[in-house]
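*Asks:* Next come the structures, one after another.
Just so it is clear, none of the values below were taken in a lab; they were calculated from the coordinates. Worth saying up front: this structure is predicted, and the values here are computed from it rather than measured. Cβ atoms are built from the backbone, for glycine too; each structure is taken alone.
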Structure P
Amino acid sequence: MTDLLPAASFIICLALTPLVRLVAIRRGWVARPSRERWHKKTTALMGGIAIYLGAAIPLLFIADFSSIIPHISRTSPTIPRADLPAVLWLGTTLMFVLGLLDDFINIKPHTKLLGQIMVASMVAFLGFRLNWFVSLTGDTMVTIFWIVGITNAMNLLDNMDGLCAGVGLIAALALAWMFGNDAPHMMNSALIFAGALAAFLIYNSNPASIFMGDSGSLMIGFSLALLSLAYAEIHAVTRVAAVAVPILVLMVPIFDTTLVTLIRTLSGRRASIGGRDHASHRLVLMGFSERGAVLFLYGVAIVACLSAFFSVAPTI
């Protein structure tokens with residue numbers, strides 16, 4: 001039955017996205033063109049609702065929430081990490097709610113950041129870490145930074161039709177392949193998100209008829225951050241591979257966020273302020289069409305994921 005969950009995720013998101021789009025248009029939940037935004041027509045928002053339901057419902061069938069209880073009660077000094085699908089479902093739900101609040105009431109950046117840090121801290125508390133450092137304190141801090149950073153990187157990457165969903169789909173498929181049969185629940189978790197993103201991409205590709213909003217991009221960023229950091233715990237990889245795999249799989253959002261942050265900081269602007277200075281926008285200024293720019297970045301994401309495969313080839 002679990003093999004059918006990714007297909008169920010695809011079907012749920014495929015069916016719900018037009019419904020969410022209809023409700024969004026009727027309720028006025030739309031994104032209107034502005035100087036800071038790239039799109040040129042009023043477009044429905046809240047596509048994150050369909051992505052969330054498409055992923056969250058199937059995840060419930062493989063999540064073992066009882067594995068979280070020992071971490072809360074702390075009855076033993078040595079507690080195994082919690083079940084990944086359960087932590088993924090819980091964290092995804094919290095990030096979705098945080099993003100949904102931002103979509104509706106536009107919460108302050110520092111408030112949103114505090115919420116993200118709390119969710120990331122919960123993940124570390126439940127036993128998930130990057131395992132980049134011997135120091136538990138240092139590794140925990142880097143893990144929290146990784147989750148918050150990737151969450152916001154995917155949020156920033158949602159700047160052109162189909163870009164965030166497509167890059168997220170490529171990363172999810174790459175992680176699913178690397179998890180393989182050694183970690184079937186983790187592989188299915190990645191495929192479930194891939195199914196939801198593939199369905200949403202049908203409506204979100206250029207020209208997009210609906211946007212995911214923060215409720216979608218924050219959730220996608222969190223899920224990919226958690227899945228990527230969990231990889232090193234499944235396979236006996238070298239220290240270099242443990243660092244390289246998460247970074248390479250998520251190379252496009254990392255590069256784009258680094259580029260934008262540096263440019264905005266050097267020009268005296270806050271990184272949280274929107275603008276037309278992302279990698280995708282620069283590709284269009286170089287002569288690419290919008291669709292061509294997105295496809296080019298898809299290609300970069302695929303090459304980076306292939307590089308991640310090669311970095312661990314002897315162990316998978």
Structure Q
Amino acid sequence: MIDVHTHVVPAGLPFGHDERFASIVQRGDVADVLVGGSLFRTVARAAWDPQARLAEMDASGVRVQALSVMPELFSYWAEPAVGAGFCAALNEAVAAMAAADRRRFVALGTVPLQDLDLAIRALDQVQALGMAGVQIGSNVNGVSAGAPAFLPFLQAAADAGLCVFVHAFHPPHWSCVADPPMAAAVNFPPEIGTCVAAFLANGAVERSPGLRLGASHGGGTFTMHLPRMAAFWGADSARVERCASPYDAARGLWYDTLTYEPGALRALVDLVGAERVMVGSDAPFFGERPGYVLDALADNEGIDGAVLDTIRTRSACSFLGLAEAPT
């Protein structure tokens with residue numbers, strides 16, 4: 001398998017930046033990640049050590065991982081220039097991790113999306129480091145990444161030949177549930193779903209030629225947006241000219257398999273096609289084996305071998321811009 005949705009917490013955080021930025025404190029084979037000075041998560045060595053990560057990949061049948069930072073490291077709240085410096089340090093650290101085995105790792109960069117000009121400029125470093133693309137949050141300080149304001153960044157990424165993986169990120173109403181795990185369970189599906197729906201309504205792919213745009217968590221609730229969007233699609237003739245319907249627009253993005261339930265994954269594959277669905281696991285923060293939802297679907301219903309191969313490897317190759325599945 002190629003796993004497009006995995007996270008790292010690079011050693012050395014916060015790279016000399018002040019205490020507002022996330023930091024990592026190693027304790028042997030585990031480390032505490034501090035966010036805002038408070039313990040956010042304790043991670044195992046695979047979060048920062050490429051060799052430990054390779055051992056876990058071998059044990060779980062993963063050939064290639066796309067490495068991206070834990071979303072809490074986006075730091076969109078930071079002053080733009082300071083945030084740009086932090087992103088640059090993150091990119092160097094993630095690229096160094098990927099360089100430990102270029103056959104097994106590809107890297108996704110981080111950009112200071114709180115400042116569009118700086119974010120576009122940061123793509124030069126992402127390219128220079130040989131990264132496959134960037135990971136961004138589904139909102140930037142409360143503004144959806146699907147909003148028209150971010151179209152210039154998406155086109156710049158497309159022009160640079162970089163993919164864009166959009167990860168569900170804390171919405172303004174995050175605190176509606178107190179404990180963090182359940183807050184993520186409640187908030188992430190509608191958050192990424194709304195972001196994807198906004199991409200579709202605003203014609204992000206059609207207006208950004210060459211854009212390879214992917215969504216985490218199977219795109220969340222976006223499939224529930226489509227019927228209502230279809231009812232109002234014709235109200236804007238320019239939208240209809242760009243794309244006949246939101247269902248057609250939905251087939252222009254890629255989505256990971258992290259739907260948690262085989263029936264939801266089946267609906268996604270039926271809607272957008274296997275060539276637009278790729279394995280994503282949230283490793284190493286999610287305990288289930290990468291591709292477990294896809295495996296459950298195959299066990300329950302039986303899936304043609306070519307379709308399985310497409311979801312496990314070929315769709316990720318297309319999204320990441322790999323010429324072929326690494327061997």
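*Asks:* Which structure, out of P, Q, was distance in nm of label points 7 Å out along Cα→Cβ at positions 28 and 284 calculated from, if the result is 2.7?
*Replies:* This value belongs to structure P.
*Asks:* Looking at structures P, Q, which one was helix-only ellipticity at 222 nm (-39500 (n - 2.57) for each DSSP H run of 4 or more, over all residues; to 500) calculated from, given that it came out as -11500?
*Replies:* Value -11500 for helix-only ellipticity at 222 nm (-39500 (n - 2.57) for each DSSP H run of 4 or more, over all residues; to 500) corresponds to Q out of P, Q.
*Asks:* One of P, Q was used to compute FRET efficiency 1/(1 + (r/R0)^6) of positions 4 and 268 (r between Cβ atoms, R0 = 35 Å, to 0.05), and the answer was 0.10. Which one was it?
*Replies:* Values: P: 0.10; Q: 1.00.
This value belongs to structure P.
*Asks:* A value of 0.50 was derived for FRET efficiency 1/(1 + (r/R0)^6) of positions 44 and 140 (r between Cβ atoms, R0 = 30 Å, to 0.05); which structure in P, Q was it taken from?
*Replies:* Clearly, the read-out refers to Q.
*Asks:* Out of P, Q, choose the structure whose coordinates give distance in nm of label points 7 Å out along Cα→Cβ at positions 108 and 308 equal to 2.6 when calculated.
*Replies:* Numbers: P: 3.6; Q: 2.6.
The read-out comes from structure Q.
*Asks:* Going by distance in nm of label points 7 Å out along Cα→Cβ at positions 116 and 292, which of structures P, Q comes out largest? Intermediate values should be presented prior to the final figure.
*Replies:* Numbers: P: 3.3; Q: 4.1.
Ranking P, Q on distance in nm of label points 7 Å out along Cα→Cβ at positions 116 and 292, first place is Q.
*Asks:* By the measure relative contact order in percent (Cα under 8 Å, 6 or more apart), tell me the structure among P, Q with the highest figure.
*Replies:* Max of relative contact order in percent (Cα under 8 Å, 6 or more apart): P.
*Asks:* Hey, distance in nm of label points 7 Å out along Cα→Cβ at positions 12 and 260 derived from one of P, Q reads 2.8; which structure?
*Replies:* Matching structure: P.
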